[in-house]
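Peer 1: Structures for review follow.
Every number here is computed from the coordinates shown, using simple stated rules; none is lab data. From a predicted model like this one, the values you see are computed outputs, not experimental measurements. Cβ atoms are built from the backbone, for glycine too; each structure is taken alone.
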Structure 1
Amino acid sequence: MSTTSAGILFLVSLIVALVAVHVPLGDYMYRVYTSNKDLRGERVIYRLIGADPKAEQTWGAYARSVLAFSAISILFLFILQLVQGKLPLHLNDPATQMTPALAWNTAVSFVTNTNWQAYSGESTQGHLVQMAGLAVQNFVSAAVGMAVLDEIEQRNLRDNVTSVGTALKAALTQRKGASDTIGDVRGHGLFIGVEMVKRPDSAPDVFLARQVINRLKDKGFLTSNAGAHANVVKIRPPLPFSQADAAEFLLAWDDTIAELAA
């Protein structure tokens, strides 16, 4: 069999396999995300780590959990690559020597599901690293992303972004009419920019924008500057930003503008 024929046969076999498994595996994934029942293996893991699968997490705790899991995965894969020469199933004469920089780059890329490698993987990474490290992350990193998407869906964060963002932008636009330091308010959803200007010529006021950003930071709200003249206060809070959070931000904004005008 020629190389071309073998390649075509492989592609046909892969397509047939995908057609054969997409329904049962798709049904399984549907049950995972819609069923309230836990598998026996899942219940064992929950007991071992002391987790209550029915308990709710705040968005902050959820974010910390995701970041902690990913950080541990990066460190594990990073160390596994560096010590692979002392482990079973390693390559005796790898084409590229694994350095800390290469190991770190590979670990971060596979945990973030980008899978970027600056070398030939099969001739550099040992079989144990490929099986217990890289292949595992092909599944685990995707599962992390799916878990985050499921959280966004469960908490209805897309509608939250629309409703809170619209109300916040409208409130800031109202303040534009009462303040001669706001040139314009633009944005969509929870991505809003407030242009700070000098009167009467509406010249960009970079100094004021920086003062507003620093005062808001002192009050617990992180913003930044943007725009061609860096005079736009960029407001981009996290997706779970609520109406109550927006009300607190507006109070901090009003206090900041009043303090700077005094």
Structure 2
Amino acid sequence: MNSKIFAIANQKGGSCKTTTAVNVVAALTKMGVKTLLVDIDPQSHATLHYGISKKETRGCSIRDIIVPPNITNNERLLSWDEVLITTDEVDIIPCEEALAGANKQLPSELGYDRFLEEALYDAREHYGAIVIDCPPEVGVLTVMAFIASDRIIIPVEISAFALEGLTRLQKSAETIVKRKMNPDLRLSGILCARVDERRITDREIIKKLRQKYKDLLFDTRIPENVSVKEAQDTGGSIFVYSPESKGARAYWNFAEELIKREDLPVKVKNRR
């Protein structure tokens, strides 16, 4: 299986990072690409998006597969499929706030930066794509995600600070490659989000991004769309809440573009 792991990352909060992770996983799944969503952001927004409670997780989360038992007081590390939750739309490895402590706890463990890579190793055999929703910072957890991933997707909210944030994130990824922590890591592309084509400033920023990043800028643009925001409180993706909205069409187009760009394995194609 031509499986790929994608880290969806941006150091800036409010960049549509989690919204993109949630909706691209739903779209890929509907298109016939078996896809796993991994929530590694202690804010747990992807987990909360699907309304997953502690009762459903049985108190198990991503923390139990990457944080050693001597820290969690568990008897052993759990496997990815032991914490897997399957909703009506997606397969997800949930997260919880307790993971926030990992930024201080994990660096004391030998080889900690490979823990996520090792935890997801067998999952590659079961999924055509694995999408990791990273924290909005390049800390321990994001570095672990970059080491475990094949590609990085950077959603960018169109603003005057878009270029600045992109440069910092790129440098972090390049450091990981140069240090040979993951020499095969590549930037899949940059996704412009919350775009209003009527605004001159939006068009100018996109033009600058295209000039600098060329083909690394995805052709698809996610528009400013109230349905995308409202869907966050419904326990499902935009394709359930408002399948004919501009936001749904945009995320569907983005998933199609990603399949072509990364040659993802499609088994059975479905409609929105």
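Peer 1: Where does the value 28, 19, 11 come from, among 1, 2, when semi-axes √(5λ) of the Cα gyration tensor in Å, for residues 139-250 alone is the thing being computed? The partial results should precede the final answer.
Peer 2: Numbers: 1: 31, 15, 12; 2: 28, 19, 11.
Answer for the origin of the read-out: 2.
Peer 1: On FRET efficiency 1/(1 + (r/R0)^6) of positions 123 and 243 (r between Cβ atoms, R0 = 30 Å, to 0.05), which of the structures labelled 1, 2 is highest?
Peer 2: On the way: 1: 0.00; 2: 0.60.
Largest value of FRET efficiency 1/(1 + (r/R0)^6) of positions 123 and 243 (r between Cβ atoms, R0 = 30 Å, to 0.05): 2.
Peer 1: Now for a different question. Given a value of 3.4 for distance in nm of label points 7 Å out along Cα→Cβ at positions 179 and 195, point me to the structure among 1, 2 it was derived from. It would help to have the intermediate numbers written out before the result.
Peer 2: Numbers: 1: 1.5; 2: 3.4.
That value comes from structure 2.
Peer 1: Output the label of whichever structure in 1, 2 has the greatest value of relative contact order in percent (Cα under 8 Å, 6 or more apart). Walk me through the numbers before you get to the answer.
Peer 2: Working: 1: 11; 2: 29.
Result for relative contact order in percent (Cα under 8 Å, 6 or more apart) over 1, 2: largest is 2.
Peer 1: Compare mean projected area of the Cα convex hull in nm², for residues 147-186 alone across structures 1, 2 and report the one with the greatest value.
Peer 2: 1
Peer 1: For mean count of other Cβ atoms within 10 Å over residues 131-138, the calculated result is 16.6, so let me know which of 1, 2 that is. Don't skip to the answer; put the middle values down first.
Peer 2: Working: 1: 16.6; 2: 24.1.
Working through the options, I get structure 1.
Peer 1: Out of 1, 2, which one gives 0.05 for FRET efficiency 1/(1 + (r/R0)^6) of positions 59 and 91 (r between Cβ atoms, R0 = 25 Å, to 0.05) as computed from the coordinates?
Peer 2: Working: 1: 0.05; 2: 0.85.
Derived from 1, not from the others.
Peer 1: Comparing 1, 2, where is Kirkwood radius over Cα pairs in Å highest? Write out the running numbers ahead of the final one.
Peer 2: Working: 1: 23.3; 2: 18.7.
Largest one: structure 1.
Peer 1: In addition: Out of 1, 2, which one gives -20000 for helix-only ellipticity at 222 nm (-39500 (n - 2.57) for each DSSP H run of 4 or more, over all residues; to 500) as computed from the coordinates? Walk me through the numbers on the way to the answer.
Peer 2: Values: 1: -20000; 2: -11000.
So the calculation was done on 1.
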